[in-house]
Structure P
Amino acid sequence: MVALADRVAALSDWQRSLLGFCLGVAAAGALPPAHALPLLVPAFTGLLWLIAAAPSPRRAALSGWWFGFGHFLAACYWVGAALLTDPDKFAWLAVPAVIGLSAGLALFPALAAVLVFTSKRTGFSRVVVFAVAWTAAEWLRGHILSGFPMNLIGTSWTVSEGMIQMVAVTGVYGLSFVTILAAAAPALVTEQRVDATMVKHWRVPALMIAVLAAIWIGGTVRLAVQNPSALEGIKLLIVQANIPQELKWRADARQAAMKKHMRMTLAVPSGTVSHVIWPETAVPYDVSNDPNLAAWLAEAAPEGGLLFTGALRRDRDSAAPRRLWNSLHAIDATGALRATYDKHHLVPFGEYMPLRSIMSAAKLTHGNIDFSSGPGAQTLQVPGLPPFSPLICYEAIFAGRVTSDGSRPGWLLNVTNDGWFGNTAGPYQHLQAARLRAVEEGLPLVRAANTGISAVVDPLGRYLGRLPLGTEGVLHSPLPRALGRTPYAVLGDWTMIIVLIISLGIVFWRAFRETS
């Protein structure tokens, strides 16, 4: 190991860049759906060696950037698939878009690397600073501008129901912090100085293994102790019609797609369903201004129940500029709209064009009008169900922002269309991010996805049922009860922030003592 670290230090600039890139690609292998968690150890140990061996902040930043570039290129390659659904217009953009996105996201690991380098810490203190800096960079990535918190390192653990119970306390960012600590700890075997102020380098990786084991044991105990029951009288039906994205917005195919949802719904015996859920934009028309369409859709709503469906919504006020929303409606058996939610966290370049006043390029979604943003997260009340928090598409990936600040919902409803991304890693990663929101908030998650993966998840992150990606089918499920408010639901990211501050405080207190 010592020899390996020395070899890293002896590399030329281009060799360090190439190594950083390859390590970043390796780290992406730990994410869904592969979940090759052991790859995190060489990836983050190697990155810490590169930072430690850097001769300057600039070189440290480049090492972090190349790591990030390789990481996001491998983890988010599926973004380019969305541009291939309309190849005549956008195929030429697929590769530049993935490269550009990866290059931009790589700035966050570069920032983390600079912070580690400038801290001048060594030994275990450097590992702690590294974990703090990486976690802080992930948090910034999820919040700056519109935010893109996809593929946080903590998401790697969604392969283990026991491990992800930690997010009920710290959120996914806290799980990222512990994961980076453990993955980078083997870098300490290169530390030669051992004195009374340091834990011997070989003990630290063993300690981190014990910490991970303790988290898993605690999570397993929580899973054994808490077993939320199903709410009586609620029988959900999720419809996954598997409409290819190339057909979804074609004028000659839209009605056929909508009728397929209806046909699949009505094929289910009456009396076995209380509420029906269709995915995002399953109805590619404006329901709110079309009573005839609403009356037709009412056929899918069970007597005394509701149909939830994604649809478009237009502003028909001729006195104002025309506006368009990506919406979710709850429709009863009379055709009345009992609740409506407008998506508020829009996808840049997909649902709207940033800087529209100076950019004339077309957005990716159908139509020439940018979508408008809704008022924000909401808790909606409908008859026959607990209050719920609606989430459209990638609104479910934002930790701490899936419920409103007002009354607490009893469940999360996520409708999405991952058909944009085909049979890639994207839909799997999207599902796992949404699943973590259920554990963080202590709320069941009901997810309807056009091409998959539709699922029902209990408040502990356990699947009650799911439909595979790229298949057509329906999913019957009860609705689990919510748990009490989790620590994360109460404190949000503050728990993680306090842990990071305390960790840094201990590091610099030790440095002060050593100096004194």
Structure Q
Amino acid sequence: MYIIDNGNQQWTNLHRTIINLPIKLKTLYNPPITTLASLKPLCIELEELIDSESGRIRAYGARWSLSSAASADSNGVMLEMANLNQVFRMHTYLDNSYSGSADRIRFFQSGISVRALNDFLNARGYALKTSGASDGQTLAGAVSTGTHGAAFQVGAMQESVVGLHIICGKGKNYWIERETYPVVNQQFLDALGATAIRNDEIFNAALVSFGSFGVILAYAVEYDVIYNLEMYRERVSHDVAKVFMEQLFAPDLSLNSNAITTIFQGITKSPTDAHHIEVDINPHDATASFISVMYKTQDMTEVPFCNPSGVPGNESITVVGKAVSILGDVFGNWLTGVLIPQFSGTITSQIQICKPFVRLPRGKMFDPTYATGGILSIELGINHTNISSTVDVLLALNSTIPFAGVFAIRFVKQTHATLGFTKFPMTCCIELPGVGCDATYEFYNNLYPALEAAGIEFTLHWGQMNDYDTNGAAKVRSRWGDAAVNSWLAVR
């Protein structure tokens, strides 16, 4: 038996946006592993379990997602996947027509954490092409919800995935990859007992499916030779930050290096090495916008943050979360009035500006993530051409409903995933982490109609809070379009 029945439990996610949900909890374990074929008994047992259950089943790893998309219904089945964290080389399992490097692809089980994945690759001289600023999720949780960093030349995490192993029930053990990008051979399929589905439309739909297509057991992920990230950061006014973001990309989406050198005078880095661009805004202080630009470099000499014990400031939800963790979950109950701007100021005061730069591997640049209850977050995806008008809407709303948090803005290349929230040619992702209080809920609930009134098209991150409790299906169709939704539903 590799699936343990833990009986009826009450389930709470990490950020406490779902509390004490009654579920049937089952934990998955690996068989004794010697080869890839050792996983086949687990696949068979999982197929039988899925067929034996009549209610909604959801797999989870780190309990990271804030949305209900990642949880079962009341009294449904939750599958704990975090023990499935093994990694396999794929040299002997690659199709003869695979065009990638056999040294830069591996089979990762879905329960491995992004932190462990970063550490695994780093120890072997490799690095993820991109990852979220958070590293607390499991690989499946991050990919299935469209988690991203600010890799404007790469895209979100799912863009590095080239194959998925997914179980949908008895006799429905599938390996899914693109027809236009074949990856595995028959020996691989035989080892897992899997049937190949080679179809671009199916693959793109399954990439970001937030647990709705079946239980994802593993991914084939491509990665890069190890690199460091060299970060430059400046504090500027809101107005200067808006001009910077407006001018950042040319109409053909090439990077406008003049926008960067206007802020970072004397910088000599090549625009082709630019990797991550982010702007963090304290909405209560017109002088407090923080522009961060990171370049990939093969210079592996580390230049640490100037305050090693401080907060790097590359992950807004962590900065907010650490503060709330210290103050306690009930902190939001009395955070009102003039205290809200003071709190946001305290948060952005922790963002380190280190001269001339910080140079670290990806796993160190993005501080190990600490999460807590008592925080909320939504994340918008908009076309980058609408960034100024969107910031104006956010700041105007903040003037009437003070927001106890920060605006974290990142630029991400368009996804291939059918329902990925980074759907625009250059998506501007605006994360809004805030303290768990009534004012934060009020801010979110008033933001959606304010954006619609301004004619600003937007999507929402599947792993964060959303407004889909009412008229959710209509809202998803409105935001992604009928063609995308119909394709995704047909594949499902």
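Can you tell which of P, Q yields 3.6 when distance in nm of label points 7 Å out along Cα→Cβ at positions 71 and 383 is derived from it? The read-out comes from structure Q. From P, Q, which structure was distance in nm of label points 7 Å out along Cα→Cβ at positions 159 and 271 = 1.7 calculated on? So the calculation was done on Q. Tell me which of P, Q gives 0.65 when you compute FRET efficiency 1/(1 + (r/R0)^6) of positions 55 and 439 (r between Cβ atoms, R0 = 41 Å, to 0.05). Structure Q accounts for this read-out.
Matching task: -13500 is the computed value of helix-only ellipticity at 222 nm (-39500 (n - 2.57) for each DSSP H run of 4 or more, over all residues; to 500). Pick the structure from P, Q. Answer by label: P.
Given a computed value of 22, 51, 23, 3 for P(r) over Cα pairs in 20 Å bins from 0, in percent, which structure among P, Q does it belong to? Derived from the structure labelled P. If mean count of other Cβ atoms within 10 Å over residues 119-126 computes to 18.5, which of P, Q did it come from? That value comes from structure P.
Taken together, the values in this text are just the output of simple stated rules run on the coordinates, not laboratory data. Note that the structure is predicted; figures quoted are calculated from it, not measured. Cβ atoms are built from the backbone, for glycine too; each structure is taken alone.
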